[in-house]
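The next part holds the structures, each set out as structure tokens.
Each value in this text was obtained by applying a stated rule to the coordinates, not by laboratory testing. Nothing here was measured: the structure is a model prediction, and the numbers come from that model. Cβ atoms are built from the backbone, for glycine too; each structure is taken alone.
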Structure I
Amino acid sequence: MKAALFLSLLLLPATAGSGPFLDLHFKQALAEAKQSNRVVFIDFYTTWCGTCKKLDKTTWKNEAVGKWLGKQTVALKIDAEKHMDLAKRYGITGYPSLVFIKANGTLLDKIVGYRSPAEFLSDAKSILSGTDALTRAEEELKNATDKGRAYVAYARKLSNMQRYDRAFAAYQQALQEGARPAGVYRGIYRLHQEVPSALAFLKERQQAKRSAVLAGSASEDVVREFCTLNSSMRRDEETLLIYDTLAQINAQDPTLEHFSTFITRPLMRAKRYADLEAINPVNQRMKKALAQYEETIAGNKDNHKREGASRYLVYILSSCYEVLLGLGRDEEAARVADKVLAIDHGDNGYNMLAWGAYMSGRVNDQHLNWARMAHELAKGEDSAVIDTLARILASSGQRAEAVQLLETSLTKFESKRDKADLKNCLEEIKKQGDEVEEKG
């Protein structure tokens, strides 16, 4: 069985042969690397990964990067969702993953995330010179003044290199060294499938903090850690449950104030907009987000960071738009929508506003037009945009068009994630239609 699996991995083709990347099977790439005394380099990407697309537009088009890859590596681009066995073999969990593989097929090193041309060449040259990611991380750990942050970076490198038990230990040490819990707990949760004790560790800490919060008058740090643990384990409903429990016991409990930062998402999911406005007013959220945005872009020439700041601001403003619609404050909502489109008048801006309207339950013709505009600008290639348009069509009484859109789109997408999302949307819309017919 293992021999057959290994053979199938060897025969997997690269999915692109443009730029510095070759159109070779993995087996051919290994053979070429052995013959030419090079290493195999694979850019593992997905069709929905925005950062992967940014690499395509910047780093992979850089002349110096292209020459270096051609001279030092046999470079392939592989869609991780089409070739899941190969991605699993090399521990691919984040995208893009830039993997260096020896000619015998063993993992040499891995880079996860975006790198500018200069950053990529610096990291790649270090890897081939023998200074791999773990070695660099260990040196940085020895010399670090902020040990907590250094242990988090070290744990991530260990996880990338599939040293999962050591990564778990490093994350635990990071907590001892005073690292911020959010990054540590998210990192530990990502390990829980490979390290079963990781999830037990998180649950034990969550239960301890839960008890402390329910005891009343918990400090802000205790509440923050409790909510962070819930968020890391994707259990935001637990945060809302405990908040409501405390409020019922004593509405004046000062502990409730410490939940304000963490309660926004759970309350929005529950469409409890009035409660959210009382805790975390829209105008304050927008003022804070705008200030952060201005601070980030002021004098910052890094386009990657500027784009990230813009997308985050659009996300916050769109969520505020949803809340204002939910509260019936339509004139204020219209002004927020204008701000969003002034920042981003592309498919993302229109889609975020349309989605906010859908979530508020107050969809109108303008929102349907925005969803159609987003779909047109995305050229039908973004499953999230298609999902939004289909849901708004269905909620506007145009269920047949929504079903047709989804069924047509399912034949165009190859990514398993895209297909799963669109299939779930289609099933939900069909189920809603069946329920309407039964009531009729």
Structure II
Amino acid sequence: MGRFPYIAMILLMVPGFILASFSSSVYANEIDNNDYSGVYYTALGHSQNSVMNFDINGGSVFFTLETIEVSISGSGALNGDTMTLTAEVFGTSLFSGKITFYDNGERFIGNWQITGEQLIKGTLAGRRSPFPTYDVDAAGVPRLATANCVDLDKIAWISMFRSGFGHDYSDAFEECRSMKHYFEPKEGVDFSTIRFFSPVSGTVVGLTEEWEGTTLYKGTVVGIRPDGYDAFCVALFHLDLSTTLAVGDRVTAGQELGTSEKISGTAGEIAVEVLTPSGMKLVSFFDAMDDSVFAVYQARGVPNREAVIISKAERDADPMTCDGETFTSTSVIENLFPLSSIPQPHLDTRLSDGLITVNVSLDPLKNGGKDADWFLLASSPFGYFSYSFEGWLAGIIPAYTGPLFSLPQFTVLQSPIPFGNYNFCFGIDLKANGSLDTEEDILFYDCQHVTVP
């Protein structure tokens, strides 16, 4: 597994943590002076794979915090149901936290921060009962992501899973490799306009705010536990949140979480972790996305899921070296996958002396051969009409269902039409099921408005 030089990384097994406020009144415990000694399974920042142990004597507390990477110990004080914690980390930085117990001591919620060489703040959420596990090797990765996580129209390439790009981000079973996906913007794109979305419906397990050193703010990392998959956690990095999020908040698949906080380099990242019976394992977002989400990437030139995943065997055969989390050698295997542009339907309308001409064309770019529904629609004062090889028919129906190909300019209408307002649209959708699917990143179209006086 990776070795992280930054104090934050040392505490958090995998990079990613994020601060959210919490209301102590919501989690207030009715019982004072309870014995909160013992083990609590803890979400430290975004990641639900840590363990805390408290040894309480009166109001004095001795605690340990164990992650996959390291164990630290410190002291604290208990006052009623509130505990304050401090620990020196490697003699240069200070970990401090404040938590509130509730549910008769079965759970706690709070915040922590590290000050020193690096500033980082995050949430703490613990429970007496262990987190569920999932045997991903035996059962496979479930297709739990039902929405895409980023505004792909503004992304030029993504990093490969197990790449040598960025920094070491590994799990309990592998080391010195980046087991997440980075998103690099297209040239000239304003980072602050790149939106990130929750790929799952679920519950926020934790948040972290990160800085480069102590001054350059790098945004928030959000960890989300998908509904029905309690052993999994999906983390999105470097966000400028659209709305305040806190531990326990609900999010829905496709919900906008925020925009990129970055100003250079990559816009953001996504990681998917799962607690297995043997420890925490990282899996590719591409293995966890359903077919409708993967179709969005297929439209941009990703032929199959394996094309953006370096297998463990391939990575082991092309190992890299690391100093802490920094790669000190390069990968022979390609680190990045460039995304192609989306299909480009074009529509041109011309009106002259009451005669309208409608021309269409299509450039599939690198998407030639992919199946799609082709539509040419017109809204008119008399209702909706669709072009077909039999002519214009009432209603919304595909003109053709089949592979994309390069279509040179083709005239579909040249006729006088009655006065009124008309909208013509030529588009394709990539579900190829004989009906119009309007999901973002599935439907691509060009529309024009015509007024006949």
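If you rank structures I, II by FRET efficiency 1/(1 + (r/R0)^6) of positions 268 and 420 (r between Cβ atoms, R0 = 25 Å, to 0.05), which sits at the top with the largest value?
If we compare FRET efficiency 1/(1 + (r/R0)^6) of positions 268 and 420 (r between Cβ atoms, R0 = 25 Å, to 0.05) over I, II, the biggest value is for I.
One of I, II was used to compute helix-only ellipticity at 222 nm (-39500 (n - 2.57) for each DSSP H run of 4 or more, over all residues; to 500), and the result was -1000. Which label is that?
Answer for the origin of the read-out: II.
While we're looking at this one, here's another question. Give the label, chosen from I, II, of the structure having the highest value of relative contact order in percent (Cα under 8 Å, 6 or more apart).
Comparing I, II, the top value of relative contact order in percent (Cα under 8 Å, 6 or more apart) belongs to II.
Then there's this: For the read-out Rg and Dmax of the Cα atoms in Å, for residues 236-339 alone, a value of 16.6, 44 was computed from one structure; give its label from I, II.
Only one of I, II returns 16.6, 44 for Rg and Dmax of the Cα atoms in Å, for residues 236-339 alone, namely II.
Continuing with the same structure: Which structure, out of I, II, was semi-axes √(5λ) of the Cα gyration tensor in Å derived from, given a value of 39, 31, 22?
Working through the options, I get structure I.
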